[in-house]
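Given below, in the form of structure tokens, are the structures.
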Structure I
Amino acid sequence: MQSLSKSAAPVSVSLADGNPLVLSAMSELFDRDPRFSLVATAATAEGFLGMVMRVPVQVGVVDWNLPALGGQKLIEVLREHENAPRFVVYGDDPKRELARLAMLAGAAGFVARNTPVEKLLDTCLAVAEGQMVFPFLDVRELQTDPIHSLTRRERALLEALSQGLTNKVLARDFGISANTVKFHLSNLFEKLGVTSRAQAIAFYYSSRLPGERSGPS
């Protein structure tokens, strides 16, 4: 992707935050900066989802604790959509765990809530250029984590496997055929570098992150 220059078109942005005061302040911040074009705002994950499906934007700036789905689920739902924005997530992250969770969900950048305003703007510009921006994290290491390569459906299958469900039950729960289950499991095993259900389950429990959950879609 080409670098943004002074003559480049503004970066289109949509914002989402459940706090009306924060959303208003952020809207004013982006609206008065000529490097950005603020397209729309939303107070819920569902509102943001419907908004960007109608009017695609380059960058979505969302609160990790966005009502009601939450930032993680919103990103996971949108990340496989052809016109999905690149996400910049912000939130309170004293233990530096949210940044990792945001990246694994599919975000392109993370900014702590107490970060200076200019850092947020710079992060959005960098993300629009195709960069990954995660302070305090080794992005290269996270990108090699097999969990990061799984689709939302594969993550849900992996969690279902950990519950000891058979292929027949998986087919029923996910509304797909037994052959399709086998196909997805084959891809899942290959991405994780395992050869059996037992190894996949062991991988799940060894790499699962606090608060991470998936479900059939």
Structure II
Amino acid sequence: METTSRFFSGFTPNDLWFLAEAAGRTLWISILSIGFGTVLGVFFGWALSVTKTAGTLTIAPILDIFRSVPLIIQLVLFFNFAPMIGLRLSPFDAGVIILTIYTAALVSNVARAGIEAVGMPMRRSARSLGMSYWQDMRYVVWPIGLRAVFPSWIGVALGVMKDSALVSVLGYVELLKASQILITRTQDTLLILAIAGAFYFALSYPISLYASKLEERWSQ
């Protein structure tokens, strides 16, 4: 009984609030990165689908670099290189920039697949009805393509949310960094990691649940 009391004595309600605030910072950096990255990724995906060979030779190799190089290396290199070119960035700013580009690189393939999932006969039919190129994209390609690749985008979003933990190497106190700080102070490793895992679940599960309900509604 005494051993159990000593084991849990270091963790206080203030520590729980500290983890909750860190979870909020994780959510915030994820929302910004996924939001901006999705917009950029859709643009790059559209550019790749339109330019074909030119895009494959120019845009694709750059995006492949961000997809291939481990995210932690990208974060460290950018955070240390930025001051050399006069950019004074906080860990949060650097994390958002790299996570946004990383997300865009992943979403570009998803967006390209969505656009190419709409067959040319359907697109020619839309144009034969008098639709302009952009009307065809808005009313035909995007609605159909979105449904085709929405599960893949959800996977990217959830992955980026978890990968945001790597921003902790820059000193940004998100959920993982806060957990490490508390573990060092309290030595309550299992308890703190269990609570951190519960917070990650609380952040991710609503997205998965909403995505499942939306897919179910689309299939009706």
Structure III
Amino acid sequence: MNAVIFDLDGTLTDTLPLVISSINAALTPIWGAPRTPEEIRRLFGPPEGQLIAAQASSDPKAIERFYTYYRRHHERDAKVFPGVRPMLSTLLSRGFRLALVTNKGHRSTMITLEEFDLRRFFRAVVDGDEVAPKPSPEGIRLALARLGATREEAVYVGDMPSDLRAAKAAGVAGWAAAWSRPADPAEGWDFIAIHPEDLLRPLESEPAET
């Protein structure tokens, strides 16, 4: 194994509060009042641009309100999980090929990677504007192609059952990022990491890329 593919939100970063507040900023002028986090989470699935467009077909400025708020409040309302940067740095130093597969849209993905200086870690980034959302395996398969890696050489790290289903459908091992959401072994994860550095243990014996 010499390739590690990561989910973004809930795995490397926590932008959920920011996404919810950005959606409210974009759509409250249309809705008439802010919606609760639970109400907004029920809208999740497509990338943010598609979500906003579906709710605001009569207001073309809504999507720009979303991205303006998302960037302006990123530093305040989003974070990288502790231990993620050292873990990524260690994997790179050992020669592992790293990629990212996320359901987030391209613009919000790039904002988060730029604001947190994470883009430099990844050879390939696949976002929700390119492929069908997980649990579709399409994004993982595209990341494998961009890395030049086989299914047997790779693992996918995520936090949700949909991440695991996408990994299994793509034929790669599914590892749980349980530092953000408790992972139930009954879900079928191949490995459960309680802390980001735990990912390094099963990879210690793996050879660096040649």
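Here, each number is a calculation from the coordinates, and none is a lab measurement. If you're wondering where the values come from, they're calculated on a predicted model, not measured in any experiment. Cβ atoms are built from the backbone, for glycine too; each structure is taken alone.
Taking relative contact order in percent (Cα under 8 Å, 6 or more apart) from the coordinates of each of I, II, III, which one would give 31?
II
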*Here helix-only ellipticity at 222 nm (-39500 (n - 2.57) for each DSSP H run of 4 or more, over all residues; to 500) has been calculated and equals -14000, so which of I, II, III was it run on?*
I
*asked:* Quick check: 11.7 is what I get for Kirkwood radius over Cα pairs in Å, for residues 50-113 alone, calculated from one of I, II, III. Which structure matches?
replied: I
*When distance in nm of label points 7 Å out along Cα→Cβ at positions 26 and 178 is calculated, the result is 4.8; to which of the structures I, II, III does this value belong?*
I
